Structure 1
Amino acid sequence: MTIALAIFWVLVISAFTVGASWYVRKYESVDALLALDVTLCIAGSILASKTIAFDFGFATFFAPGAVLIFSVTFLLTDIVNEKFGRKEVQRMIWLALFAQIAFVIFSYLVLHATGAPFFTNQAAFEAVLGSVPRLVVAGLVAFLISENLDAYLFQWFRAYTEGKHLWMRNAFSSLPAMAIDSTIFVTLAFWGVMPILPLIYGLTLVKWVVGIVDIPFMYAAKAMLRK
């Protein structure tokens, strides 16, 4: 995948945050942002099983396929943090964790249930969902640590800048949290299965690109939330 195509994907995915922000403004409820965050987290649990090559022109990097959508969750938590505060972000994190645990359990039950005699796709089903438990466990640990770090840093930068420079707290809270998330997730999910360091480098770099591309969407979401 070229960098231009990757950015286009991020723009499309991030545009949903603006739509969710419109919902929040209209109904005075954070439900849409919560639903989008949970959707991205669960989708990431499946899509992370495929590794994608990202061609940046000067070099090619490798990262799990979930990187383009999961990175947007940091934007979502920053939007909620900006509008509703850290307490609401914490609630969103716990809901996403609960949803992912439920997804692991349901996937396991369906995966190991006896298939119908005419069902011929068990091997493909196992190839996609077989690694989900390990990916989700790795994702849960990384998610819990990185998202809380992002929320803490966002509030710290907000207090430090006295509410100014939204781009600064958006970027400087998300970028280090993304690096921590990538390191923990890749180590737990792919140790002994795939090369660890190239995946950490690739995942972190792609996430940083997503984080920078998402900055205008943070401003757009804030403008949408403003009455």
Structure 2
Amino acid sequence: MPRFDMPLNTNDQSVDRVLSSSFPVALVLWNGTKLDSSLDETLRQVARDDAGRLIVAKLNAQENPQTAARFNDTLPGLLIFRNGQETTRASRITSASFRQHIDHLLGRGPAPAAESPAQQDQARPASKPVTVNDSSFQRDVLDSDLPVLVDLWAEWCPPCRMIAPIVEKFAGEYAGRLKVAKLNVDENPYTSSRFQVQSIPTLLLFRNGKVIERIVGAAPEPLLRGKIDAALR
């Protein structure tokens, strides 16, 4: 049996083969262009120091939507498998908590403290659109680690009501990979003016604080889905 002394980069096509290994497997799912440097270095150290005892693997959820949808946790997340069966799942993994889980897996330390129900609820990706306003827009949209789809709407707008079910559906389908937000333009004129919203509904897709797509009007679901999928690649 080969010794894996570096983390394996896996994907939608190879992940099941990796997880079915006879070694225990610690799979870290992350999202974005670059894994946190401290956590990435810890993965390399553990893979090297414990080669022959376990496999450390990582998967970019943004590039592998099938696996991301399958495990659908707040990222970065950790999944531990033994003989192809999941034994541990943890959200918001850090360098320190990853080591705690590995030490427990290999019999070198106690089990990490379990999250309280309140912490679990807080860590769970939002499956419904979140309401944002002029005050929260910077924090909830521009500073978001995830891409954000913002639906700018108003109560009096029939086309806004037409696309509302689609927007809500996307919040559930893309939870953990995309944040979906709604902003009432009548109640939040500053943000509407800042992004030059002249008619509604307008959907703005943000990544790293920048608008990468602007869709005006009640666009059909396939067009909207295509724009989102392209942004998450």
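Bear in mind these aren't lab numbers, they're just calculated from the coordinates by the rules spelled out. All figures in this text were calculated on a predicted structure; none of them were measured in a lab. Cβ atoms are built from the backbone, for glycine too; each structure is taken alone.
Which of 1, 2 yields -9500 for helix-only ellipticity at 222 nm (-39500 (n - 2.57) for each DSSP H run of 4 or more, over all residues; to 500), as computed? It traces back to 2.
Calculating mean projected area of the Cα convex hull in nm², for residues 141-188 alone for structures 1, 2 picks out 2 as the one with the greatest value.
1, 2: which one has relative contact order in percent (Cα under 8 Å, 6 or more apart), as calculated, at 18? Intermediate results must be reported in sequence, preceding the final value.
Numbers: 1: 29; 2: 18.
Value 18 for relative contact order in percent (Cα under 8 Å, 6 or more apart) corresponds to 2 out of 1, 2.
As an exercise: distance in nm of label points 7 Å out along Cα→Cβ at positions 5 and 93, calculated from one structure in 1, 2, equals 2.2. Which structure is it? Spell out each step's value before the answer.
Numbers: 1: 3.5; 2: 2.2.
Traced to structure 2.
Figure out for me which of the structures 1, 2 the number 2.9 belongs to, where distance in nm of label points 7 Å out along Cα→Cβ at positions 109 and 181 was derived from the coordinates. Computed on structure 1. Which structure, out of 1, 2, was P(r) over Cα pairs in 10 Å bins from 0, in percent derived from, given a value of 7, 30, 29, 18, 11, 4, 0? The read-out was computed on structure 2.
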